[in-house]
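**Student:** Heads up, there are several structures right after this.
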Structure 1
Amino acid sequence: MSGSQRRAEIRDLLQVGPLSVAELAERYGVSESTVRRDLTRLSQSGEIVRTYGGALFPGGPEEQPLREREQLFRKEKAAIAVAAEAHVADCRLVLLDAGTTVGALAVRLAARGGLTVATPGLTSIDVLAGVPGIELIVLGGTVHQVSLGMVGPLAEGAVSRLTADAVFLGADGVVAGRGICEARPEQVSLKQLMINRARDVYVLADAGKLGRAESHWWAGFDRAWTLITDAKATDAQLAGFRDDPLCTVEVADAIS
């Protein structure tokens, strides 16, 4: 990876949340001096703000519009989707959350067929509507304009009336021992209900979301669940999840 590519990725990661020099050095396999030089260049161009021992995105972490997030970490999301698809083999009905990583899984399911999919996510609905072999259940509700997912009592009422073989969730952040976080309470309310209505629970999160806790609303796990992440996740990021007796960690193979 070239220096310019690394700096572009660092800038994108900081939009999710602040990072330390040590975290970035471990993630990219470079020295802390190299990371400091990268951060200095990004700071001088006004793209980030330096902090003691690290950096953050100007204005702090904000919930990014889905159309912007679709352009971030596309290979990592595709790799996670490949790994997640393997868990659909014995499923008849699956729940798909809103979000870009789960949307990448929807693309793979469209080519698979032979499945009933229930989702509140407009991205997945757009991919799966009219696909032969896919019975699509739209979990209607109020559209959250940032995530383009439907939330609220109508969506929750629909979820409460079904059971799924598996649910595939996205998140703003995932923290070991705590759960998944989102920007709005109605988002986590729906996620918690989806967790409760599924036999198997999978969280699809790229490495940049691991350990991120900037959003204020949480859905937790009191049962077994699986984290599927990408090959850029470091041992330090995964340690807490691997120590959690309820969590199984699966690292997707990188896609070239």
Structure 2
Amino acid sequence: VVLAKRPEGQLLESDFKVVEEELADLNDGEVLLQVEHLSVDAFIRTTLDGPKGLHGTIDLNTAVTALGVGRVRQSNFKGLNQGDAVFGPMGAQTNVIWPGDMLRRLDESEVQARTYLGAMGMTTGLTAYAGLLLVGQVKQGDTVVVSAAAGAVGSVACQLGKITGAKVIGIAGGSAKCDFLRSEIGCDDAIDYKAGDLNEKLKKVTPKGINVFFDNVGGEVLDAALDNIAISARVVICGAIS
């Protein structure tokens, strides 16, 4: 899947096109991969916008950027063999050739390879871990609030907070997501921001204030959290999807 034209506002199907190309022969040090799974991350959107992109930009008529997991079909790289699962910049394509030193071989002895795009992945699990534990410095007894809590990063951050011994409040859109946060993720409570009165609802469930706010949203949700922040609190700015 390649970028056919620069999108203007909401993405359209016409911004992209599907093409078929012949694969080149492998050079020394290169690996031919079959792409198995892709991680659809927010940063991809910024790579489509030309010079304004925060994470670099892709040229027109080139494959859409995406991190992913692939399987080695053929290898001219000493450290990788046929059948190995690897993580790297796969892109939105069925097969790709990359230098072997750009790829990370994955251990499948205990988890499936696709897990490295989720809880054990760089853009999900590691982001939540570094944000909550290293930046947020969460500790037992803290009150933690996570926005976009039912999303990939947010749901991992919530679980890490509970493991640490914190009280965890998740913010999400809709009753189904809030039920998921309580019953599946283990949040102490969940707030549906679409139901209104977010500021007052946060005040009710965090009477002593928020010690750690893990923000994936920005905007009015961030404003409401800051209105209920505790002294010496830590605010982790992970995203601003609003």
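Taken together, the values in this text are just the output of simple stated rules run on the coordinates, not laboratory data. No experiment lies behind these values; they were computed from the predicted model shown. Cβ atoms are built from the backbone, for glycine too; each structure is taken alone.
**Student:** Taking Cα Rg over 2.2 N^0.38 Å, for residues 76-211 alone as the quantity of interest, name the structure among 1, 2 where it is greatest. Spell out each step's value before the answer.
**Tutor:** On the way: 1: 0.95; 2: 1.32.
Answer by largest value of Cα Rg over 2.2 N^0.38 Å, for residues 76-211 alone: 2.
**Student:** With mean projected area of the Cα convex hull in nm², for residues 20-99 alone computed per structure, which member of 1, 2 shows the largest figure? Please list the in-between numbers first.
**Tutor:** Working: 1: 7.5; 2: 5.6.
With respect to mean projected area of the Cα convex hull in nm², for residues 20-99 alone, the highest-scoring structure among 1, 2 is 1.
**Student:** Further question on the same structure: For which of the structures 1, 2 does the calculation of helix-only ellipticity at 222 nm (-39500 (n - 2.57) for each DSSP H run of 4 or more, over all residues; to 500) return -11500? All intermediate terms of the calculation are to be shown ahead of the outcome.
**Tutor:** Working: 1: -11500; 2: -4500.
Only one of 1, 2 returns -11500 for helix-only ellipticity at 222 nm (-39500 (n - 2.57) for each DSSP H run of 4 or more, over all residues; to 500), namely 1.
**Student:** Out of 1, 2, which structure matches 15.8 when mean count of other Cβ atoms within 10 Å over residues 4-11 is calculated?
**Tutor:** The value was obtained from structure 1.
**Student:** So relative contact order in percent (Cα under 8 Å, 6 or more apart), computed for just one structure, reads 17; which one of 1, 2 is that? Could you put the intermediate results ahead of the total?
**Tutor:** On the way: 1: 17; 2: 13.
Traced to structure 1.
**Student:** Could you tell me which structure in 1, 2 was used to calculate mean count of other Cβ atoms within 10 Å over residues 156-163 as 15.0?
**Tutor:** Working: 1: 15.0; 2: 23.4.
Here the read-out was taken from 1.
**Student:** Let me ask something additional. A value of 64, 44, 31 was computed for Cα extents along the principal axes in Å; which of 1, 2 is the source structure? If you can, show how the numbers build up before the last one.
**Tutor:** Details: 1: 54, 35, 33; 2: 64, 44, 31.
Attributed to the structure labelled 2.
**Student:** One of 1, 2 was used to compute distance in nm of label points 7 Å out along Cα→Cβ at positions 28 and 228, and the answer was 6.2. Which one was it?
**Tutor:** Considering all the candidates, the number was obtained from 2.
**Student:** Quick check: 2.1 is what I get for distance in nm of label points 7 Å out along Cα→Cβ at positions 12 and 180, calculated from one of 1, 2. Which structure matches? The partial results should precede the final answer.
**Tutor:** On the way: 1: 2.1; 2: 3.0.
Source structure for this number: 1.
**Student:** With mean count of other Cβ atoms within 10 Å over residues 84-91 derived from the coordinates and found to be 15.8, which of 1, 2 does the value describe? Mind showing how you got there, number by number?
**Tutor:** Working: 1: 15.8; 2: 20.8.
Of the options listed, only 1 reproduces it.
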